[in-house]
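Student: Take a look at these structures.
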Structure I
Amino acid sequence: MKKDISTEADIELWMNTFYEKLLKDEITAPVFANLDLPAHMPKLVHFWAFVLLDKEGYKTNVFEKHIHLNLQKIHFDTWLKHFIATTDEMFEGEKAETAKQRVTMLAITFYHKLHGVYESF
């Protein structure tokens, strides 16, 4: 049995593994090609610690940080595929399930805000 997501160290390993996949995928690699991952990682960890571990203090508007990326449905589909697969490969439990639910809702919300229509992923 795999463990559940329970610490910021878990989140950092999980996000590093996830972003390695994004940076190797031909669909998502161009979107993240200019990302300074070492500088971005603490923000990712803080966001997911806020969502999953109830860590206080995250106040960044996530949508505003991504609006400039010109994301299309194929990007969301691929991003979600890697997110869910990475989560399932590494963890199981309540927090892992919550992460997959939250990221799916995040994708639906982002897509709607960007394109004015709802898509289910």
Structure II
Amino acid sequence: MKEKVLIIDREPDIRKTLEALLRKEGYQVRSASGGDEAVDTFISEPFDLVIMDINMPVTNGLKVLRKMKKLDEDIKVIVLTGSASIDNAIQALRHNGAFDFLAKPLENVGQLINSVEKALQKQKLHKK
């Protein structure tokens, strides 16, 4: 079976769409609607990749990203957000260790699939 992906987004429609897209590609998928739920899920089971939004209820997505990187410094995280400012991209990529930063709405789902494949390939190489 393919790798395991955690999706974190406050919007149920986006979570369901991403889940369906990634399952169609053969990935195992879990999802969470907010930061605390996501961190608890991340602690309770292993994941190969996280796809997350920055805008979350209660806590900031960048804080969640930092927590996950502290728990597993090698986890690959793709930020998929409607808050696609240059400042947020720099924060996520340079200061918090995200693998990629994509803007919502996605103009091409192939862009996300390509990013997922590259992140997981890099993850596999790192584990070897």
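Coordinate-derived values only; no laboratory data. Model, not experiment: these values are computed from the prediction. Cβ atoms are built from the backbone, for glycine too; each structure is taken alone.
Student: Just checking, which of I, II has the largest value of relative contact order in percent (Cα under 8 Å, 6 or more apart)?
Tutor: I
Student: Could you tell me which structure in I, II was used to calculate P(r) over Cα pairs in 10 Å bins from 0, in percent as 12, 45, 37, 5, 0?
Tutor: Computed on structure I.
Student: Quick one: volume of the Cα convex hull per residue in Å³, for residues 21-60 alone came out at 87 when computed from one of I, II, so which one is it?
Tutor: Among I, II, the structure yielding 87 for volume of the Cα convex hull per residue in Å³, for residues 21-60 alone is I.
Student: With helix-only ellipticity at 222 nm (-39500 (n - 2.57) for each DSSP H run of 4 or more, over all residues; to 500) derived from the coordinates and found to be -14000, which of I, II does the value describe?
Tutor: Of the structures listed, the value fits II.
Student: Of the structures labelled I, II, which one yields 0.95 when FRET efficiency 1/(1 + (r/R0)^6) of positions 13 and 93 (r between Cβ atoms, R0 = 25 Å, to 0.05) is computed from its coordinates?
Tutor: Computed on structure I.
Student: Please state which of the structures I, II yields 10.1 when mean count of other Cβ atoms within 10 Å over residues 53-60 is computed from it.
Tutor: Going label by label, the one that fits is I.
Student: Another question, if that's okay. From which structure (I, II) was mean count of other Cβ atoms within 10 Å over residues 5-12 calculated, if the value obtained is 16.8?
Tutor: Source structure for this number: I.
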